[in-house]
Structure 1
Amino acid sequence: MATLDSLLARPPRLVFLDCDGVIYDTNRLKCDAYRHALAGYPEAAVDALVAWHQATGGVSRFVKLRRFFTEMHPVEDVEAALDAALGAFSAYSSEGYAHLTPRPEALAFAARHGGPDRVYVVSGGAQDELRRVFARAGVADRFAAILGSPQTKREHLAAVLAERGVPAREALFVGDGWGDWDATQALEVPFVFLAEMSEWHDGAAIVGASPRTAVAPTWDALLDGETSRDSPHRSIEHRDRNR
C-alpha cells in the first residue's frame, strides 16, 4: 500500500469517482432500498442479501437482485420478480436522492482535478437514474460523464482509458467499496479507499495489502493529501470554503 502523499505526488491525468459513499452519502439509503424492493420475501434471505451488498459495494443492483432470485431465494419466474424489485428499488432510491446533496468535498476534489475535462463518475447505480439525480442537483456539468449500470465499472474504466489514450497507472479512482477496488486491481488503476462513509468493513485491511492503493479516512484527509487531520475543525473549514 502507498501513502496518500506518494499516490498523489503526480497529478492524475484522469480521475474516476464512485457515487454512493463518495459523492453522495447514500449507503444507508441503498440498504433500505433493497429491503423495500424485497418486502414480503423471507427476512433471513433479505438480511443475507443486504449483508452481501455491504461486503461488495460498487457491484450493480442488477447483479445482486438477480443472485437473490436465483440463489438466495430462488423463484420460478426470475425475470418478473427481478423487474418488480428493480422498479421498487429505483423508485425508493430516486426519492431518497431528492433529499440529499452532493458532498462539497467531492465537488471540490473534482474541480481541483479538471472537472468536466478529466473527472468521471463511475457507479454501480443505474446510469439513467444517476444522470437524472446529478441533473436535478445541478452538478452534472461538473463531470466529463456520469457512467453506471448495466455496464460494469471495469468496462467503463477500460473504455474511458482507451478513448482518452491514458495509461491506467496515470489515472486515479476514489471509491469506498469492494467493487471499486476489484475493478481498479484488474486494470492496474491507482485506487484510494475513502473510508469515511464506507460499509466495507474489511476495506482498509484488504486495500492495505494491495499495490497502487492508499486509504483516506475522510474527504478532508484526501483533499489535504495526508492520512490524518491536524485540526478537528478542518472538515467545517473545507465545507465553508467550497460553498
Structure 2
Amino acid sequence: MLKVVIIEDEYLIAERLSSMLLSLEHEIIVDAILSSVKDAISYLRDNKPDLIFLDINLSDDYCFNIFEEVNVTSPVIFVTAYSEYAIKAFEVNSIDYLLKPITISNLKRSLDKFQRITVLPNYSEILKKRESRYRNRFLVKYSNQLLSINIDDIAYFFSEDKWTFLCLKDGRKLPIEFSLKKIEDEVNPQFFFRINKKFLVSHESINTMHYVSKMRIRLNLKPNFESEPIFVAIEKLGSFKVWLSS
C-alpha cells in the first residue's frame, strides 16, 4: 500500500488530485490532505508518507519553509502553477514537477517515474500479498476470557483515556492491547478509515453524516457512541470522501 499525502491549499484541486490518484492506482491511500505550511510541519514530524504531492504557494507561506523545519526524507512531486520555482524544487527531495492544470497522462508519468526510482513491487505482486498482509482476527483479553474476534464483527476502533477499544456490531466495547496507529496499519484500508486521532471506522459503522459547517462533518455511528460528538478531521475530509465513494 502506497501512503500519499497531498499538501495543497485549493481544496477542489486537492480532491481532484486524490480522485485521479485512486483512478490510476488502487493500492494508493491518501493519508491526509493539508493546506498550510504549519499543518504540513505538524504532520511530517510524526508521519513518513511514501510520497508527497506538494503545492508551492500554500495558504500561510511558501512550501520551502517546511524543509527548513522538518527533515523530510519522503520523495516529493511538486504540483504548482508557477514554473519559475522548478530549479529550487529540485534542490530538495523532488522527483518531478507537475504544472497545473494536472492531466491524467502527466500524473501517470510522474507515478511511473516514482516507481522506477523507488523500485516498488508492481500491482500484481501487491495483490498476491494483500490477503496475508491484513488482519482477519484480533485476540482480546476480557475479564478472565481470551476472545478471538473476527474483523467482520468489528464496527469501529476508538481510543479513550489512553486506552484503545474495539466496538463490536452487537454494541460490546472491549479493550485491545494495540495502539490505533498499529491497528490502522494492520486492517484493510478498503474497509476501515482513520477519521481523526481517536476513531478508526468501518463503512458499515457510519449511520448518518451531517455538515455542521463548510469543512466540518459530524458522524453518528452504529452502535451509537455517546461519550462525545465525532467529527472527521479537516485534513482528512478529502480522503474520507474518496474512501466513501471507492
Structure 3
Amino acid sequence: MAKAFVKNYYDLLPAAPAKHINAHAFAFGLPATMESDTYGFFSMCEIRFGGAAITDNHKDADHCYFILSGKGYSIIKGKRYEYKVGDVMWIPGNSDHEMYPIGVQTLKFVVTLTPKEFSQTEPFIRNINDVVPVAVEGGKNATAFPISNPKNGGSKTIEFQVVEILPDGFIGGQEADSDQMTYVMSGKGYVVVDGEKLPLVVEDGFYVPKGAKYEIHPDGGQVLKLAQSFGPARLSSR
C-alpha cells in the first residue's frame, strides 16, 4: 500500500516546466512518489514578471489551479479568463490554454493535473468567497469551502476545497475513499495516518493514500487552513 508523506515547499527542487517561460514548478506529488496514477502531479508553480505558460493541451486530463498570490489570466479555447487570489481556475481536458501574470507580482498557485474518470466539462473561475461553506463531515469546528467538484461544474477527476479548522477543532477518524493531496496555507498542526503522526507547518504538502485512516488537527492555538484535493472526487461530492 502507498505510504503517506509530508514535503515542504522550501525542500523541493525547482523544475523548469516544458512550455513555460520564466517559471518554476515544485512537485509535492507525482505518480512515482505517490505510488498511484490518480494525479499527473500536485505542484506549486510560480510565474514571474515577463513569464508565461505558452499554449498547451493535456487531452483527457483536467487542470485545477488555486491562486495564492498575484493576478493573472488564461486564454482557453480563444477566450480570456482573469483570476486573483482565492480563485480556482478550472481548465478542462482537450482545451488549448495559456497563462500569463498581470503586473509585476509573481503569480503563485497550486496546480493539479488529474486524468482518472475523465469526462468533458467547460472552463470556469470561482472564488472561495462565492461558495457556501459547509461543516466537514466527521469533524469538529472544521469548515469546508467546496470550490470545485462534480456537482458545481467540475468533473470526477478531482475535487478541490479550502478547509479551515479552528484551534479546538479536528477532522477525525476518516478512511480516505480517494487519494488526497493537501497544501498548508496557514497555521500549523499534524496529520495522523494509519497511526503515524506527521507534523504540519505552512507551505507543507501532504499525501494521504486511498484506504488509509487519517485525522487532521491544528496545533499551537492557531487556525489551520488547508487547500485540499481528492483525486478522483469522493463519492460524497458526486
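No lab work stands behind these numbers, since they all come straight from the coordinates. As the structure is a prediction and not an experimental result, all values here were calculated from the model. Cβ atoms are built from the backbone, for glycine too; each structure is taken alone.
Here mean count of other Cβ atoms within 10 Å over residues 12-19 has been calculated and equals 18.1, so which of 1, 2, 3 was it run on? Only one of 1, 2, 3 returns 18.1 for mean count of other Cβ atoms within 10 Å over residues 12-19, namely 2. Can you spot which of 1, 2, 3 the value 0.94 was calculated from, given it is Rg/Rh (Cα atoms, Kirkwood Rh)? The read-out comes from structure 3. For relative contact order in percent (Cα under 8 Å, 6 or more apart), the calculated result is 19, so let me know which of 1, 2, 3 that is. Going through each structure in turn, the value belongs to 3.
Work out the source of 0.95 here, i.e. which of 1, 2, 3 gives that when FRET efficiency 1/(1 + (r/R0)^6) of positions 52 and 204 (r between Cβ atoms, R0 = 30 Å, to 0.05) is computed.
It was calculated from structure 1.
For helix-only ellipticity at 222 nm (-39500 (n - 2.57) for each DSSP H run of 4 or more, over all residues; to 500), the calculated result is -9000, so let me know which of 1, 2, 3 that is.
Details: 1: -14000; 2: -9000; 3: 0.
Answer by label: 2.
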